[in-house]
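Q: Listed below are the structures to be examined.
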Structure 1
Amino acid sequence: MRKPLDHTALDAALADVHHAGIPGLFAEVRDHDEVWRGAAGVADVVTGRPVTADMRHRVGSVTKTFTAAAVMQLAESGGIGLDRPIGRYLPKLVPGERGAAVTVRMLLNHTSGLAEYLPYAYPSLKGFPALGETGPQSLDDNRFTRFDPVELIGMGVAAPAVGAPGGAPGVYSNTNYLLLARLLELVTGTTAEQCVTRNVIQRAGLRDTRFPAGAHLDGPHSLLYEAWFGMIDPPRDYSVYDMSWVGAAAALTSTVADLNRFLGLLFAGEIVRPQSLAQMRQTVKVVSQEGRLIDYGLGLQPMEVPGQGTFWGHGGTVWGGGTLAMIRADGLRRLAVAVNTQRWNRLDSSGTPQPHPIDDALTALYLAGL
């Protein structure tokens, strides 16, 4: 017999994250037809304006699941082939032998070997992944920069390869998903954002999910406080930001309710066919941006929860904001969480992020929700 959601435990777990140091967070858990929503803390540390569970939020790389779904739809219709080389479609962006070796599937699961462009677009991040050699200055410098995605792709393609095409482990890179966006544009004759909006967002009936038209978030939202590993003290608000630096890889805004609805419909076979979803759930080993070895599918990541089986979804970060959206493999239990601070862990003398009470509190919230 299914146990009902423990609203009291979820409320307490949410409050614990706030007390551990997150200014504000909000979440939704769904199990069958039962729904819990909660919010704790503030959306503005100066005014004390509270967060609410219906706020819009920059969801970061959760966007990749939406973009991957749009790519899978094109594969279903025969418009593209997952195992065809990207050089067949975009020879100018990925030329020569590399273009012939990197497939669409490798872009989706980050096994292309193409490097992350971000350290080249943001000079103060040049030392990444050595965090102690980075700084936050570029975040301010590029607040209103309108990046050209083709130029960003060029940075990633020109950078030293992080692996051989199809090699293991792969390396997580936003360059892959900017290339997928250009592929969507080529095949559909529209922008990637228009394609994802029409074929995924509108198909799912999501009313509060959209790509931003400018630097400002519309609708009720929280400010977003970036700490950059203690180098920004106190953390600075980056809620006003031009998101062209990530585009169809990580620029979406949404709500926790919309994210849960999207994942529910995706796993019900209403966004892509069951055969496509099965392919999205075929994983390889990938090195995450945090340097951890993770399992990664085609725009989906698995998470094992003791006693509950496997959940699927994606996490995401932007400057100051973080999101996690997960669904159990049976499609019945769903969790979406949004927080308004990022990179709260300070670095030790070797440049390694140190544990923070927020880490354990968030883990406890995820386990309570899942």
Structure 2
Amino acid sequence: MKTDTTSLNLPVENPEAEDFLPILGTDFVELYVGNAKQAAYYYQTAWGFKPIAYAGLETGKKNTVSYVLQQDKIRLVLTSPLEPGGDINAHINKHGDGVKYIALWVDDATKSYQETTKRGAESYVEPYTIEDRNGKAVISGIHTYGETVHLFIERKDYHGPFLPGYKDWDKPYTTKPTGIKYIDHMVGNVGWNEMNKWCEFYANVMGFAQLVSFDDKDISTEYTALMSKVMSNGNGRIKFPINEPAHGKKKSQIEEYIDFYNGAGVQHIAVATDNIIETVTDLRDRGVEFLYVPETYYETVLDRVGEIDEDLEPLKELGILIDRDDEGYLLQIFTKPVLDRPTMFFEIIQRKGAKSFGKGNFKALFEAIEREQDLRGTL
């Protein structure tokens, strides 16, 4: 079905942003993984993603295989190499499984490329057109932190399952969705003293503006700390918090990530739900592991956040955190790393009016992460 993106009246959530692209939403997130078929099974079984498209030997691709999965507006692409050597193997050897492409849905991929590269972005790929019997799409791309790439995807003239070169992936095995709806934000970890550099990149190159910032007084425990700034485009559909380490008595989660990922990269993907209790219960029953939050957290949390719609007991039983800002409150929880290396994880978030990122939970979250770091011997 054709989507006429030019007629969309996009709301303005961040009026400070120039929004000269503009970006309509997250198109997909592509991970390079060691075994795409098994990774796809994990996201189908544990997370409730539906298989939608496939590209590999059967579609004429000789060097790579890719599985595309979707749940509501969240689309994941899992790609593995079929031969030794090459860039994908090098990426996996260096980083482990991880996010390579954050693809952004735009109305004009050529204009998006021109606007960003003339402002200083390093080109990844110039605009090119791909097509098949289902229509055509235009793709371009620029480099960002680490080896992460932003692709601009223009698909208004494409009507197939994903992109040209992919076929329908009709498999009898599907699972019930877990209720996750869309990507709320994606967090990038960068090295020492690099946060401002990359925030300026998003401001100057992509027209984003800063929503909020946190320093080492906001995000710290007795042992570790970090600093973070949140960059957003004008319609608020794309939010990129950027984290850097801060000095503490012990090694922070950001330092641990950079050590094991061997550089900057995507730390976590926050996915939104309309019912976090149902979603987290389902995910937990399917084997997804979450960080442990002590029961003492819940003894005073309502004194801090005030009245909420939910009963506290199921939130306590699941370990869901609560925070409030001037607009409302939010509920959030964080998985343990979903990969062998302690790198990428997921956040589940339900916003009840709040537009913030859980500042009141930072201490409890950090302490939970530190407990896991201590078990790994990396604190």
Structure 3
Amino acid sequence: MKAVVYDGPKSVSVKEVPDARIERPTDALVRITTTNICGSDLHMYDGRTDMQPGRVLGHENLGEVIEVGDGVDLVKVGDIVCLPFNVACGFCENCNKGLTAFCLVANPAPEIAGAAYGYADMGPYNGGQAELLRVPWADFNCLVLPPDARDLQRQRDYVMLADIFPTGWHATQLACVQPGDSVAIYGAGPVGLMAALSATIKGAGKVMVVDRHPDRLRLAEQIGAIPIDDSKGSPVDQIKQLTGGMGADRGCECVGYQAHDPQGQEHSGLTLNNLVQSVKFGGTLGVVGVFTPQDPGGPDPLQKQGKVPFDYGMFWFKGQTMGTGQCNVKNYNRQLMNLIAAGKAKPSFIVSHELQLDEAPQGYENFDRRVEGWTKVLLHPDGRR
């Protein structure tokens, strides 16, 4: 099969690799029709993880089931399914608690909980930027979609259920967003925009989104959020001006450890510390931007160890509460699917490009460089656009 393979920093290619196949009775085999390039993929693309060359990338996946193992009872051949980026067993202690991002079984590495498709340190599972994908524990991991998901245009929305829509929703859950709240969101990439959409759906009174890329800020404004350009002045000051001087009720960090200032200098704690400053005393923070325990490509010794300079004194002084971590996608994907099916949510507003699989290297390069207009890239391994 054809697949997008990680070759090393700043290099991916489309190669012929062994076909994915059923390996255990509880597996399903999915023919991928729509898969996305995620901002998290760029951490590997930039050489900021210990991703092994030769691995197949891709953790935002949707397609048609073409084969199931003898132990699969619920998922049927012909179903159109979206796969959570979390690979989870469904029966361990953490999965029973809904903590599928921290499954105790799926990752064979000692002292690591949680697994994902095509991602560094997240288990041995190949990704779905490929023609075929093996799905372990298929009855648990497959979200069977409504009949309209056969339409490629509808897949633009449903594929967002694999990661970024639930992750944006998770940010607002961690931040405890309630109707009428003011919400400050750092980052207008795909996850930040999904957090803005989620806060809006939840009835937030004021949603403010910080970024400096005009195309992303336009998308934030398109869904009713207030765009804040941090290249034109302190985002903290701008947020306080919009919130009576005290700051937002809630805050979401959707950037992570590769945050840059407007001059292009990287500061791993920049958005995290700005968020503390931007949220009021007693406010709540949801942090879903990626922070890693190791950062081999970090610009300084502290970052190489995965450590972040954090203004804990101000965080403590303001009595804030923070929730962090990867999204447990299955906690949210069914209810968000129902919102899409009912026409109440259209997360595909962020999609800028749809490419065939062979065009993936171009998609990675332009998305990584933040080229104007490249806001979200979808790949179609079946050749359709």
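Bear in mind that the values in this text are calculations on the coordinates, not laboratory data. Note that the coordinates shown come from a computational prediction; the quantities given were computed from them, not determined experimentally.
Q: So Rg and Dmax of the Cα atoms in Å, for residues 305-344 alone, computed for just one structure, reads 17.4, 45; which one of 1, 2, 3 is that?
A: Going through each structure in turn, the value belongs to 3.
Q: In terms of Cα Rg over 2.2 N^0.38 Å, for residues 33-160 alone, which of structures 1, 2, 3 is highest?
A: Once Cα Rg over 2.2 N^0.38 Å, for residues 33-160 alone is tallied for 1, 2, 3, the winner is 1.
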